[in-house]
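> The following blocks contain the structures, represented as structure tokens.
Read-outs: derived from the displayed coordinates by stated rules, not from any lab. Since this is a predicted model, take the numbers as computed values, not measurements. Cβ atoms are built from the backbone, for glycine too; each structure is taken alone.
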Structure 1
Amino acid sequence: MLEAFRKRMFVFGGSVALVFLILFIQLVNLQVVHREEYTFKAKMNMENYIPIPAPRGEIYDRYYNIDNSGKVLVSNRPSFNLTLVPESFENKKEIRDVLVKLSGFVKFDIEEVMSEIKKGNPWERVIIKDDVSFETVTKVASHRYLFPNINWEDAPVRVYNYGDIFAHAIGYIGSINKSEYKKLKDSGYKYYQSLGKSGIEKQYDKLLRGEDGQIRRIVDVKNRTEGEEVGKDPLSGNNLRLTLDFDVQKAAFDALGNNRGTVVVIKPSTGEILTMVSKPSYDPNLIISRDNDELLEQLYNDKLKPFLNRSIQSKYPPASTFKLVTSIAALETEKTHPSKRYTCTGKYTLKGFKDHDFFCFRVHGSLDLYEAIGKSCSSYFYQLGYKVGPTSIMKYASYLGLEEKTNVDIPGEIQGFVPSKKWKLKTFGQPWFDGDTINMSIGQGFLAVTPIGMANMLCGIVNNGIVYKPHLLKEVYSPDNKKLVYTPEKQKLREIPLSPITLDTIKKGMRKSVTMGSSGRLSYLKVPICGKTGTAQTRSKRQENKSQHAWFLGYAPFEGSADQAVVVAVFIEYGEWGAVAAVPVAEKIFAKLIEKNYFKKD
């Protein structure tokens, strides 16, 4: 009996110990392992934390706060979002019932909200409707009994004050998506925040976005607000002053009209971009709302590609603007001198197993290199390019950066392309022919360059061989504009060892393009302009049989210092002729630059 009693006591004692062990484990689970989760749930029963999104920093043009001509390019306006936390409801049916009632006050897609709830974390806020007015919030608040667990929060809305004029340079913002959030959450980004999607907005998002604040609301068991206080004030993002000049940008935008194309204007001595315009464009104000899927799809599928920044994301044959490169290669390798003359009979015949004629657009007669650049005589450059040979032309095209990115400070830039003998053999299984050299010497054939790459190439020539990184950011200011936070230093990309004779020849040849050649429309301007036109063959027929692209590269003043100089690059898709389509655009840009005293001596 004693033995039986001992067994019973052992079993009983073991059972009691097991119960206490289980209780202890559960206590550890509640107090240690899941302490934060249950603490949060408990606080949610009495406290409701509402984020206060920080206003993004404003964006200004180069003259803002310097004189009266400065412009606020991007700002913010007050607004609200209506939100809910799914875990605050008993079930999804209750959520749907409340949303149905709410839809009588505010228009939104119930199914879209329910879909977001299904995909998301039940403790994370879901935006029901963004950009609602204060009057709407007042209505919802005054009918709180109808809309339990529906919250509202401050949500400043981005305002692009000049719509499509600066769209490609400045970019736009949008809601952070799941893949972006996964990458950025460790950097402090929140799931409900907006994010820069392109341009300056994306490149400098961390400077612009600021730090969110927080409101603490005390609620009862029915989640009715009994009081609230600001737990943390939001801190606005930094303000950015850009290198862009509003007046020159608008002049370029208006001058392009309905053409597809781009304009890039750069100061060679610093790399500051005064203008970056791409057309067709889009209005960022129309695509920053959450209900923009249909509009975004239309823009993405538009055959005219309005989202494409043609300044940095497209490449084309450089056409006759490349004759500057052929000239540089010839002069630097001492295969010619400026006074060397060739005769243009309207064509050049390449002798071989089968003779092949390469035509010029007119008969120019005898020309030296200055006149050949000025009159853009293709026959002259066929002969010069043949003499120089492909290796030297390719080498100097690479030296001038035409197959590299410029590293401009907005995302999405592509690089140009300079062919090689090895590339052609690998790609087409053919050797490099003399005809390929003839084509390349006038910027046709396999060459492909970006407009910003060509603009930066000319910057190197104007700046006597020194090329700076083109950039759009000029200064960063504190949210109240009282403190200068950061000024980026100009960065040298490369220094091209070009002889004074080479530089002088190119500049004088480009001047002749204005005084006696295809850029003659610019000759009346008060400041002496240098230019070079180009007409690129595309092997296609579009836009009423206008199958050629139009180029203009130029700068002013002709004999001024590099510090005064401004480079202008114009490219128009299917513009037919550089002199007809691109030069008139450049004319209006130079006129505006002169009006604003860019070429005035210090």
Structure 2
Amino acid sequence: MVISDHIRGILDTLPDKPGCYLMKNSAGVVIYVGKAVNLKNRVRSYFHESTLGDFKTHQLVKHIEHIEWVVVGSELEALILEMNLIKKYRPIYNIRLKDDKRYPYIKVHWADPFPTVSVTRLMVKDGSRYFGPYTSVWAVHQTLDVLRRIFPYLTCDRVITGKDSRACLYYDIKLCTAPCIGAIDQVNYRQVIEDLCQFLDGRTQPIVSRLQQEMEAAAEDLRFEKAAALRDRIQAIEKVVEKQKVVSADQMDSDVVAMARADGEACVQIFFIRSGKLIGREYFILEGTEDAADGEIISQFIKQFYNEAASVPPEVLLPREIDEANIIKQWLQSRRNEQKVELHVPGHGKDQELVEMATENAVETLRALRAQWQMDTNRQADALAELQKALNLKNPPNRIECYDISNIQGTASVGSMVVFEQGVPHKQHYRRFNIKTVTGPDDFASMEEVLRRRFRRWQAAREEIQLGKKVDQAFALLPDLVIVDGGKGQLGRAMEVLKMYGLEDLVPVTGLAKQNEELFLPGRSSPVVLPRSSQGLYMVQRIRDEAHRFAITSHRNRRDKIGLASRLDSIPGIGPARRKALLKQFGSLEGIRNAEMEALQAVPGITEQIAAALKSELD
């Protein structure tokens, strides 16, 4: 294989040190991230003739145009950096968890005097307790519904003094313990939340034992209503626990990992066993697994899952040995506050049965998912075929772009461009446009500006490609169909822009009227009305709703920024440069407001007088 002088120069200068390397293609996109104990030896190995016999490596090397590296102090640091880089860049040749978005967690706001419980997708070190990650938000909310009946927790945002005149309806229906009126004090309320946390951790027996003692004591003191409430809580806990399968008599805490593969897809199933009981399970789909060995897939899953997990058990049961076992154990122990963690591949007995059970579940899950994916693919193909026929297109519209405008009385106007490919959102190609040339609430002129800028970027991208420059792929591709939200009027503006760039015969366009979901086409007086039950109509509605959502979100963000800028600009001594420096340092208006005088004065350009003005104005 011919190696370019550029790559050969990089290979000759690689250091003999541990670190991570990032391989990029001609567009500057990171396509692979790896780690190495010795960067020089590891990166060079990709270009050896013996290695290029591997199909995946051969395909990777063909697309490498540049290599960057980062030197670190140890193999453990390299492993941690590798995980973070894979999460950041999601390179196509790496094995990675399929879901783009963050997984949901149950968050217990333990740092608050009267903790509440919520669902979040982000773990931060704020004194809260987290449980997860889970794969389904719906399942998380179902879990919280059950928990709230057993451990009634606060859901309101009122300040708890214990002196409110009356409680809300949730107290009457036994979904809140009403600390607001003093029906429960802080110590006992926090005990309820502690029990909830223990329950989520699978530690139910200590809770039941203590509640039984409290129930008996309440009965002896003739507090029968209290005793009855405790009895009901015990029964509710036991009802849930009955469904948890006992898998070990030795009260083990472990996670069981197993995997199934089929036609390039890999599904990993993980069982959570606490105190010898199976308290939950989740499955995860991994991408980039086509030519990877089973052990490599398991290794990558463990690193990516436990990098996100709220807790690490003392034992993880695996279906096979993995190459990086020692360094992964070292990393897991650091995640577990240096407590011991074992990676164990059972060969017989109950542990092996658990791995086999998890494997069977992974196989069934993957089979069901593949059937669902096939059904969805067929449905999307049907929808695209319907649109092709209804709009008289030459080919199915595999790339559809939809545009919408959002503003309030013409202020903070934003245009959105959303992209669907093969009937599914391609969010990496979503783009927003802050309206620059239009004053007042003129959606037609705003749409014209957005489309003009979009196709001007396409024109520029063509020229940049010819010069070998990196381009934004969202603008470099022409759509198979453009949908503008707004019916005939917006359709006319869209056609004017397409003619301006000579695209009127290359890019089909339709205007969608909101009221009756009618599609207007150039040169036709009557609209196309898709059948109410058609997949094509459902797809158009989904695309339009996504464009609307993205436009509104962008508009709100811009409006908030304008409001923030106005607030800061009204303070003497604060101009654009100092405003930018403050926001870079503190992140938000709230962060600036809470900053100490010394911290404010540490920002370049902020004198003691300006800092005092900031504190005075914002407080």
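> One of 1, 2 was used to calculate helix-only ellipticity at 222 nm (-39500 (n - 2.57) for each DSSP H run of 4 or more, over all residues; to 500), giving -10000; which?
Going through each structure in turn, the value belongs to 1.
> When you work out distance in nm of label points 7 Å out along Cα→Cβ at positions 462 and 534 for each of the structures 1, 2, which one comes out largest? Don't skip to the end; give the middle numbers.
On the way: 1: 1.6; 2: 3.2.
Biggest value here belongs to 2.
> State the single structure among 1, 2 that was used to calculate relative contact order in percent (Cα under 8 Å, 6 or more apart), giving 8.
Checking each candidate, the match is 2.
> Here mean count of other Cβ atoms within 10 Å over residues 270-277 has been calculated and equals 26.5, so which of 1, 2 was it run on?
Only structure 1 yields this read-out.
> Then there is this: Given a value of 0.70 for FRET efficiency 1/(1 + (r/R0)^6) of positions 94 and 182 (r between Cβ atoms, R0 = 35 Å, to 0.05), point me to the structure among 1, 2 it was derived from.
Only one of 1, 2 returns 0.70 for FRET efficiency 1/(1 + (r/R0)^6) of positions 94 and 182 (r between Cβ atoms, R0 = 35 Å, to 0.05), namely 1.
> Looking at structures 1, 2, which one was Rg and Dmax of the Cα atoms in Å calculated from, given that it came out as 32.8, 133?
Working: 1: 32.8, 133; 2: 29.4, 89.
Only structure 1 yields this read-out.
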